[in-house]
Structure I
């Protein structure tokens, strides 16, 4: 995985001078990765891959699964191996885990907030450059749903497309005439009138951009049986349930991946007990 290789290369460089100065190649240790916050787990296979990339002999025993909820103080994994290698891999592994668990944890909060409404929580393309697959994977660990992965797997018509095409109906029709089979057409709209035009033109999904709950409810009442409706823009934990109760099918939230919560995950030496040689 190129991202893992680059992450290790930028951290390790020509070598971990601290670990090499203090420990011999024969020294071994046991450590645990533990959370100091309540979290939803994501990224354990990536963390394991980091340790094995540094030294394949490291033993990595996961204590939970991606998608599990943990309380503060619980272990994600117990690790044994050469002390130098374990400590060299520490920061890179924790960096992956901290971000991915943060995304999963934040997503779960939104998912829990809309339980019983029927609305799905979905992500956006506002991901860390180079991290999109991992960021979107973490969203699924938290119970969310992935929106399109990139520009290549769904048509998304926004205001600039509409303006350049000469109107919503023209943009939708052009997309339907030229997009390859199986590609959905999504259209961003800002009013009931726009929504009607896009739906009548054959759009598969309407993104209702920065609409109030009352406006959302009106559009749902008019078009909810004709086309899928997604609320987007300005959604927070404080208002997401109100948005969901309007009857929209999906709610997209850029903050899931562009500003996930910080979670405190640490690696601690566990010296008790024998260590396999």
Structure II
């Protein structure tokens, strides 16, 4: 990996925010020139996939498993300003289990109707029904890379309720309009990276701005969790270094390599030992 990542470990303030609030933001995680390049590719994918998925000009477009659709997306997989923060939270036995492209045009003025409650949820579907405990285990996290400017309210902002990663259930008002107490819009400039616990209750929101909301979500989990995506990267596999192969699901020892990994299954562990010293088993 790029050795400059050693300058960007998880800080104690970030760890505390993640443990207590369920999220934190790193502004200027991506430089402006990279943001522009990513935006260009996102625009190209929108041109291809919007008609393919039958989406109208004002509808939100989502693309799962975008990671292999352009080499620029691999750049963020182990980005120097973010990857060791992921490892600082989850450790070395990790993978990319989900990638989600979100491209949300502004709603037409005439469709900006009465206020409705946001669609708050926790990630990972049936994990929230089938895992025991209160709170349930963390298991994964996501990084939201904001490519467009959502630093002002009404820009399709990502909303969170701080601290609710420690709650299995959320109480909603019966009026269908009022959001839960503590609902907070994340005001993220372009190039920002927001890390959040999969258990954090969160929601997108309507885009009432004059520009398109563009966000890339990278979901990291323990390697024993079955990916939510197919992770279609076979066409670029030979171009990947061993750590990227690990992050995209490689195991030298089959199923046992996920649940009882040996060193050859987890080159990220060996890299961390070499550059950071002893790491937890």
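Computed from the coordinates by the stated procedures, all read-outs in this text should not be read as laboratory data. For clarity, every value in this text was computed on a predicted model and none was experimentally measured. Cβ atoms are built from the backbone, for glycine too; each structure is taken alone.
Suppose you compute Rg and Dmax of the Cα atoms in Å for every structure in I, II: which one lands on 23.2, 73?
Details: I: 23.2, 73; II: 18.9, 59.
So the calculation was done on I.
By the measure mean count of other Cβ atoms within 10 Å over residues 193-200, tell me the structure among I, II with the highest figure.
On the way: I: 19.6; II: 23.8.
Largest one: structure II.
Identify which of structures I, II gives the largest calculated value of distance in nm of label points 7 Å out along Cα→Cβ at positions 73 and 121.
Details: I: 2.6; II: 1.9.
Across I, II, distance in nm of label points 7 Å out along Cα→Cβ at positions 73 and 121 peaks for I.
If helix-only ellipticity at 222 nm (-39500 (n - 2.57) for each DSSP H run of 4 or more, over all residues; to 500) comes out at -7000 when worked out from the coordinates, which of I, II was used?
II
When relative contact order in percent (Cα under 8 Å, 6 or more apart) is computed for each of I, II, which one produces 23?
Details: I: 23; II: 28.
Attributed to the structure labelled I.
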